[in-house]
Structure P
Amino acid sequence: MNSQLMQGKKILIVGIANEHSIAYGCAKALKAQGAELCITYLNEKAKRFVEPLAQELEAELFLPLDVSKPGELELVMGSIKEAWGVLHGLIHSIAFCPLEDLHAPISQCSREGFLQAMDISCYSFIEMARQAKPLMNEGGSLINFSYLGSAMAVEDYNVMGVAKAALEASTRYLARDLGPQKVRVNCISPGTIPTRAASGIKDFDAMLEHNQEMSCDGQLPTIEEVGNAALYYLSDLSKGVTGTIHYVDHGVCISG
């Protein structure tokens, strides 16, 4: 009897940028448990960083995906349908906001910056869920990633906190929407991790130091720890769990 939790499960992973990415930590945990992976990359510039990781993970599909470009998500889902005919899980690990709007006080955020942050960071997950639904005819699990700045006014997180709050609300509503099809939808909220995306946050080093001080054990989370949480949500271990926000932050969320 094969004891691997993800044996035969086909998973789409969106958001690996390099070996420090949260999505890469998730991909490693899933692959170690037998998952078959489809990994996407943003563009040709990103491809040279992601392709070696996709090869290391023996990804069966390696495809371009910029969710801001019409038609690209449809091509990815079409490739999955042609190659696999089914999809069991999806990881959405992307967010974006123009730096000038991310660094600005929320009252100074431009309309264009706000809409772009909401489109890439939140709506793209809703769109992925919509397009994944027909492929999840055996049931499935979708996860995304948030941050404590969605629930608290965290200094320097600004408009991204608003976008993440919308993403968390979308998680709950999608869980109700897709539940009858036995598709679960959950959100993981890691603490501060020095990823490429996080480097754009103003004074991020100070945020790291503050979160380490506020954690219950003086530790910061790792991509491996987040990967293990993703494994739980994408496997049958969490079969009765949907619509939740799960913190992987060593207790910062309870520390005020």
Structure Q
Amino acid sequence: MYTMTQVNAAIRPHLTKLFEEVRRVDVCIDSVLEGQSGGEIQIFVDSLTEPSSVQINQGSFAYFAGDSAGTSAKEWLEELPAHCYIMPSSPGWVERAKSIHGGRLIRGERYMFSPEALQPGLLKELTEHPDYKVEKITLELARDMIRDPLQHYHFVNYDTAEQFMETGFGYCIRAEDEIAAACTTAMVCRTGVEIGIMTHPGYRKFGLATRVAAAFLLHCLEHDLYPSWDAANLKSKGLAEKLGLVYAGPYEVFSLED
């Protein structure tokens, strides 16, 4: 078994082929295949020259492709930590995980959305607030946020604030010299971005997440980027619908109990 933190040019064609049959529910797979790196991204392969199976880990999400019957596949699934989601993967991986973990493997659902009906006028209206101003994240702000224990969340898939600014973007609201809410590119690929939102606990229930997300989606429309909104709960689902995203249905995930 071999571990990488970034996909290189030599192995990219092999991994791309393995992931051809895997359903895309977010932009993580394509982002990693295109070379995105960061503290929470790891790639495991059974060979550095002719891989037949691969696992991409991004935080608490795992994506599998290729042969699920090999020794490496068994090791990866045995070492899967509690509460790590097995995302849609190649055929056979979930069945192999069930054979290893039995009743500890719990089925769940997440929710997908389409940006096809987004309305710029509505989004612009939603960014406005009499007391809080939405602003684009600058390099200086990104450097401050990456050192903040709470806002550091936005940069876990980047090595530096500079890398984030070169490849991604985000919008925030500041209040009393701190970030009250922010919406950023959790991951980036050529055609789309994964949305990450966080509101400071002291500023929740003021609609700030709505405002930064609306500014973010406007940016996506203006730059022809596909915004991937992957909801884990009904609150996130409701926010997506308020912004004008269209519910595209649930998808199946599996995770391990403690």
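Read-outs: derived from the displayed coordinates by stated rules, not from any lab. This structure is a prediction, so every number in the text was calculated from the model and none was measured. Cβ atoms are built from the backbone, for glycine too; each structure is taken alone.
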Which of P, Q yields 20.8 for mean count of other Cβ atoms within 10 Å over residues 63-70, as computed? Q
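Of the structures labelled P, Q, which one yields 2.9 when distance in nm of label points 7 Å out along Cα→Cβ at positions 191 and 215 is computed from its coordinates? Walk me through the numbers on the way to the answer.
Values: P: 0.4; Q: 2.9.
Source structure for this number: Q.
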Parent structure of the calculated result 14.6, given that mean count of other Cβ atoms within 10 Å over residues 95-102 is the read-out and P, Q the choices: Q
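Assuming 20 is relative contact order in percent (Cα under 8 Å, 6 or more apart) as calculated from a single structure, say which of P, Q it is.
Values: P: 20; Q: 25.
Of the options listed, only P reproduces it.
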Highest-scoring structure on percent of Cα pairs over 30 Å apart (candidates P, Q) is Q
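Could you tell me which structure in P, Q was used to calculate helix-only ellipticity at 222 nm (-39500 (n - 2.57) for each DSSP H run of 4 or more, over all residues; to 500) as -8500? Present the calculation step by step, with values, prior to reporting the outcome.
Values: P: -12000; Q: -8500.
The read-out comes from structure Q.
Out of P, Q, choose the structure whose coordinates give mean count of other Cβ atoms within 10 Å over residues 55-62 equal to 15.6 when calculated. Spell out each step's value before the answer.
Working: P: 15.6; Q: 20.9.
Here the read-out was taken from P.
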